[in-house]
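Nothing in this text is a laboratory measurement; each read-out follows from the coordinates by a stated rule. What you see is a predicted model; the values in this text were computed from it and never measured. Cβ atoms are built from the backbone, for glycine too; each structure is taken alone.
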Structure P
Amino acid sequence: MSEASSPVLLVEDTEHDIVATKRAWTQHKIPHPLFVVRDGEECLDYLYHRNQYQAEATSPRPILILLDLNLPKVDGLTVLQQIRADKALQGIPIIILTTSQSQEEKSRGYALGVTRFLRKSVDYEKFSLAIKGIQVFLENVSA
């Protein structure tokens, strides 16, 4: 699989945020497919090829993970901790998308190895600019 076709895994349970992310993804013509999972457990299933994601061809290794913190089943920081503890997965960049301004969550996230935090904005234009920043990040990762 070429780097340009490697997916970005969006781990998000809020439909509005999924729609906004997909819209901005299309608007900025980001060449990496965006694959959505809706909770932390599903994210881990995808990464470890379990349950509906057993076929590696349908769940390729993501080039980037966009991770919400407040997820059902398994929360975002726990997902981050599990990924960073696994030698096979720990190199995947992870950007946390959050509405939270908690310094404690940021400190814990950075201690666990998050690549970056991006604040979700209710203003679509601001959010779209944040997604544009992800596009620039991906261009550097793919280079």
Structure Q
Amino acid sequence: MAKLILTHEVTGLGEPGDVVDVKDGYARNFLIPRKLATPWSKGAESQVQAIRKARKAREIANLDDARSARDSLQAKSFVVNAKAGPSGRLFGAVTTAEIADAIAAASGPSVDKRKIEVGQPIRTVGEHEVSIRLHPEVAAKVTVKVVAAKK
């Protein structure tokens, strides 16, 4: 087993700053090459504290703020412009960064692109639903309208 410090959120494993034990192959072949984790060492405690402090600054402070942000997000739909062919199929897929930018452009609350979860890649024009994790106990279901960009 390998002991690691998570540097990014890994679904089903933990949050940034968490110290986790995972199998050697998972650490060597997935987490470390993708810079999702770093090897644990005795001197890494200060690094863990810095990661936790940065995470606290980015998180929505309490449950009430998260619920109000969820309500404001779910009340609107957000428009993303993307290049599409004549059949309505996109050239590529809509990214979480594009969704976060659309939310910011519509004067919604600031959302970290890493908190946006897209079930299936968005590759067609139309309405799609995505989930945004605002707090460990609060998630928002948001409607994203993908429209073909004008040439």
Structure R
Amino acid sequence: MSTSLTIPCQHCGALNQVPAERIGEHPNCGRCKQALFEGHPIELTAANFDGLAGRGELPLLVDFWAPWCGPCRGFAPVFVEAARRLEPRLRLAKLDTEAQPQLAQRFNIRSIPTLLLLKQGREIARQAGALNAAQLQQFIDGALQPH
């Protein structure tokens, strides 16, 4: 008996049931046929946030950033590389706090960059400040360990 994971499509919002053992086989959306994982962070907006953050079973790591923030721009390549390396174990997404201030306020973002690890829409870990690749991996591993 195979277990399946519910994965929302970043393109059309459809919920997809993907067998857990096939998650690494580059699954496509059943509705729009686009890739469920593309190896780069998803851009989050007020329109797609709840559908992507609250409906899927994979953890979602969100980088709250702003275009004028030097540390945010410096951290961006580390985050992009992490998406390439870590999908489909978890999803990575970016949220521009200037363009989406209501979401930054909803999660009480006080400094940027701030990373939030969400599981089914609920915060399970938070980290403020830019990280190098090793620190980012350590944060993710620590947050996803069974307690």
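Miscellaneous remarks
- Answer label among P, Q, R for the case where mean count of other Cβ atoms within 10 Å over residues 40-47, calculated from the coordinates, equals 22.1: P
- Largest in percent of Cα pairs over 28 Å apart among the labelled structures P, Q, R is structure Q.
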